[in-house]
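See the structures that follow.
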Structure P
Amino acid sequence: MEQKSRLRVTLITGRTIDQGVGKEQGKVSEVYRDNVSICYIDPSDLKKLGIKEKNNVLVLTEYGSVVVKAVRSLRAPHPGLIFMPYGPWANAVMNPDTHGIGMPSLKGIPGEIQSAQEKPMLSLQELLKEQFGK
C-alpha cells in the first residue's frame, strides 16, 4: 500500500464562536458536529499535501488519530500550525494527562496531518464508541 505524504505540525485547540453556537444547538446536532469536526490549516500546507478545503484529513499525535474536515485558515500565514475547536474530535488527539491540575494541555501538541479522502469522518456516536468502547 502506498505511503501517504505527511506533514509535521503543531496542534492548537481552543474555543470558537461557531463551536459555542453549535454547543447551544446540542452536542448531537449537525451544527455542533460541523463546527467542531474540523481542522484549520494554512493554505500553503493544504497545497503541499494536495488537500482541498472540506476534504477529509487525518490528524495524528502520539495520543491518537482522528479524521476531520480540512478548512483553509483565514489567519495565515502560519505554516506548520493547525487549529481544532474544542470538542470530541480534538479530544481524540490530546494528551489526557491533566498534570495534577485537572486540565489537559490544549496547546502546542506535536502531530502530523495527511490527506484521508478514503477514510470516513466518524459521527459523534461512532467516535465515542471508538474512544471508549461504549
Structure Q
Amino acid sequence: MGMTDESKTNAWSTALDLSTIEDLADGDPAVQADLIGMFLRHTVEAIGKLRAAIDGDRFGEAAGIAHTARGFSATLGIMTLVPTLRELEQAARSPRPQERTGDLSRLLAQWESEFDELRGTLTAWLDNAAG
C-alpha cells in the first residue's frame, strides 16, 4: 500500500530536524525562513546545473555541484539528502565517469525525488511561519 501525500510529509517531518537551522538563525523565525528559502532556491538551481553538466559530459563540474549541495545540506542539518549527494559526487569523480552516466542520471533523479518530498515539508514550515 502506497503512502499518501500527507503521510509522506509526516514521514519527512519526522526525519527532518530543523534544530540546526533554528540554531543558525539564533531562533529568529525570519532568519530561519530566509535560510530555508535560500536552500530551496539553491537546490532547484543546483539540480538544473547538475543535469546540464551530466548531459554535457562535464563530470568535474558535476562533482563540484554535488559537493557544494552536500555541504550546504549538511550545514543546515538537512542530512536526508547527504548520502545521495555523496554518491553523486563519487560517481562523477570516478576514474571513467563517462561510463557511469547511467548511475549519475539515476542518482540525479533520486536526489530530485528526495528533494521534491522534502520541499513539501519545508514549504509547509514556511507557510506556518508566515501565518
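Please treat every number below as a calculation from the coordinates, not as lab data. Here the structure is a predicted model, which is why all the values come from computation and not from measurement.
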Given that relative contact order in percent (Cα under 8 Å, 6 or more apart), derived from a single structure, equals 29, which label among P, Q identifies that structure? Q
Value -7000 of helix-only ellipticity at 222 nm (-39500 (n - 2.57) for each DSSP H run of 4 or more, over all residues; to 500) was derived from the coordinates of, among P, Q, structure P
